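Take a look at the structures below.
Every number in this text was worked out from the coordinates using simple rules, so none of it is lab data. All figures in this text were calculated on a predicted structure; none of them were measured in a lab. Cβ atoms are built from the backbone, for glycine too; each structure is taken alone.
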Structure P
Amino acid sequence: MPTSDLAFSDVLPIISLPPKPRDVALTEVRTAARSLIDIRGYTDTLSPYLDSVKWTVGTQRLLSRRQVSEINAHLHEHQIEVSSGGLIEAVMPLGAKAVHRYLEQSKELGFDIIEISSAMVAISIEDKCRIVTEVLAAGLKPKPEITAWTPGDRGTISAEKALREAEAVLSAGAWKVMIEEDGIFSTANSGNPADEWNRDVAWRLASRIPQEYLFWEASSLEIILWLINSFGPDVNLFGGDEHLGYIASFRAGAFLTNTATMRD
């Protein structure tokens, strides 16, 4: 849609997104097996601002193959890609053969992006890189999850650990890296003041990894706003579908973005 067609465009100009498919300013939201009717609630209005939808907590396992394929096909009709979410964590303990079949079926059902999560299952960098290679071989986009905490000890936060892992998987061919918010912005979810965030970890990641390769998990409006204000409207964000309109508006500069007004 031309910017000139947007409501109030002659009064309040906004920042335009790059056209789809784009490499920056990507927005991904989660869905927990929402029906097509629910999904149309945002594809009918906000699809130009949405790049991918992630099936969360393995909810695709609860639906028939036909239903999953139909939902994914509807998203594709709106130039929206589909992520498998963290389901691979339940598959990895079953061995290489199960992972291979999981990737095959993901392709058959219309998934585009395979998130290689590691928040619940410990996995070495070498094994994560091997899965990246296998995802690429299946014709899918690998998006490994990167954490700033040491496995088994979420109290130990290390920017170097996150950087080392991000650089390794990107060298192996990862499409993007998903930056797990736990350990960086997790205090926002517990209600503690934002000044307790580990901003240094975020800044060090952003200073060494090109922005186009970083995908930030942001489960609250405070985190979303900080990331856009810190790294600009081209930052790649993943959040809840309830935040899609906020993310689009904040990126475009369509509304005031201080914490006192952003929920108005």
Structure Q
Amino acid sequence: MNWDDLRIIAAVRDEGTYAGASARLRIDETTVGRRLARIQRDLGVPLFDAVDGQRRPTRSCEAVLAHVEAMAAHAAEIGRVGESLAGPVGRLRIASTNTVAEEVLSPRASDFLRANSGLTLQFLTSSENVKFSRWEADLAIRLRKPDKGDFAISRLGDVKLYYFEPVTTEGEPVLCAYPDELGAIPEMQFLRMKQAHARCVTDNVRVIRNLIRAHQAAGVLPEHVCADLLGDRRLRATLLPGRRDVWLLVQNHLKRDPATRLTIEWIRRCFSDLARG
């Protein structure tokens, strides 16, 4: 059923004639008759009886109108949704790695969403970059600066990196490293200086963290996933001189959108809190 067609049924009932419904809806009288005939044909029941020059609704029409009135009430409520919400309204898709979403954003998301009832955040988490140029995300947090793209990019800050190794172990610890395609990151540049063969290769920092936590492995971790390890006396932590820059990508058409600007400010606070911590 087409909502515009259903409005015609209500208008004919209220006005009593096709001409009255035509004037109320500001459409041609013949269009009212044609569309009403189509509705009756589709439903297989007559909706109006002609009585003394007036259109009187049949019992079937009254049943249909009960639903039409409920739909009209819901439509009115939809129109008032924005009135009950404080601040900007919108749904934003944020792409990031799993660990950034889990360790940096999500612990701070509840307060942000409770304070901004009109906002909805969708977290898109993956070790692979989303196709930002294909509109798969509205915002993206990257640990490597993109070479180019039709989007706004700004630096969020940097992340401290720590090299962990067991204080004591039998033999050489298992060295954990990242895949070759991540060879340009500071973590891998540091590990290459170790001139040791990596025996665990993964792009999942939680896997590396779990191996290090067992006190038999060594590897580099970003600060937001290793707070518990820094206090472990069975591990030696070395702060790397190089840090990982963090970049924020924003779709150009959203740069001035109030909901987007509010969310960008929140993301910046998340990383500022991380730096202060």
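When distance in nm of label points 7 Å out along Cα→Cβ at positions 11 and 227 is calculated for each of the structures P, Q, which structure yields the highest value? Display every interim value, and only then the final one.
Details: P: 3.1; Q: 6.1.
Comparing P, Q, the top value of distance in nm of label points 7 Å out along Cα→Cβ at positions 11 and 227 belongs to Q.
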Which one of P, Q has Cα extents along the principal axes in Å, as calculated from the coordinates, equal to 102, 35, 33? Q
Give the label, chosen from P, Q, of the structure having the highest value of Rg/Rh (Cα atoms, Kirkwood Rh), for residues 75-178 alone. Q
Computing FRET efficiency 1/(1 + (r/R0)^6) of positions 3 and 19 (r between Cβ atoms, R0 = 25 Å, to 0.05) gives 1.00 for which of P, Q? P
Assuming 1.6 is distance in nm of label points 7 Å out along Cα→Cβ at positions 43 and 67 as calculated from a single structure, say which of P, Q it is. P
